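Participant: Each in structure tokens, the structures are laid out below.
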Structure 1
Amino acid sequence: MNAFLDITKALSDETRVRALLSLRGGELCLCQVIEFLGLAPSTVSKHMDLLHRAGLVERRKEGRWQYFRLAGKESSREARGALRWALEALRGERSLKDDERVLSGVRKKGLEEVSACYRAS
């Protein structure tokens, strides 16, 4: 029951769903997700923590950088099913086209440039 509730909570917020979908193109550093969403680092960290706790994303740390990617085969059956459902249900969603454009620009920036959000807040 707890896994189900964690997943539904994670998917019940538009910002978390946008963050989740941002990982479709591969792994992102937390600072890139912050840049993409345009929110405070603490807010984005909380969103990513909820996605991680639900098993929808994997997290790794490399030096001072924290990276996220969509959960893989090691995640629970429930999380894999929810992730497949969310990605399929939102495929082609017109409102996400702007996100794709913004994300493309964020991916082109260096980590040092996008990590300025930590120094600014």
Structure 2
Amino acid sequence: MESINITEKFALIKEHWRPKVVAELNGQELKLVKFEGTFPWHHHDDDDELFLVWKGTMRLEFRDRIVELSAGELCVVPRGVEHRTAADVEAEVLVFEPAGTRNTGNIIDDEFTAPGGVKL
């Protein structure tokens, strides 16, 4: 049990779309990730995802609507819902999801699929 300084942890992240685990609880992981650009369309068959913006703004794009999020705002994407994330300017985002969840869900992409379980 120790404190985690989220701002300091984000300062260690140098790449986009590569989630880093900073905490684990009850089979869940808290991941920090920097977004910039547009992520591929995908879904997660068995896992819900929660996106909480720490710094900047981002979009959660769904086939029928777009949800804009700013610092301090969050959105839960239910399992099975196709979506993609996007940010015009770098955003810092906390992602809560079950341990072992692949960031690209049902797809594997040479550019965007990140190794799982990387800890900061």
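Participant: Figure out for me which of the structures 1, 2 the number -1500 belongs to, where helix-only ellipticity at 222 nm (-39500 (n - 2.57) for each DSSP H run of 4 or more, over all residues; to 500) was derived from the coordinates.
Facilitator: Structure 2 accounts for this read-out.
Participant: Have a look at 1, 2 and say which one yields 3.5 for distance in nm of label points 7 Å out along Cα→Cβ at positions 14 and 110, as calculated.
Facilitator: Considering all the candidates, the number was obtained from 1.
Participant: Comparing structures 1, 2 by distance in nm of label points 7 Å out along Cα→Cβ at positions 70 and 86, which one has the largest value?
Facilitator: 2
Participant: If you don't mind, there's one more thing I want to ask. Just checking, which of 1, 2 has the largest value of distance in nm of label points 7 Å out along Cα→Cβ at positions 54 and 102?
Facilitator: Structure 2 comes out on top.
Participant: Name the one structure among 1, 2 that distance in nm of label points 7 Å out along Cα→Cβ at positions 22 and 94 of 2.5 was derived from.
Facilitator: That value comes from structure 1.
Laboratory data are not the source of any read-out in this text; all were calculated from the coordinates shown. Values in this document were obtained by computation on a predicted structure and should not be read as measured data. Cβ atoms are built from the backbone, for glycine too; each structure is taken alone.
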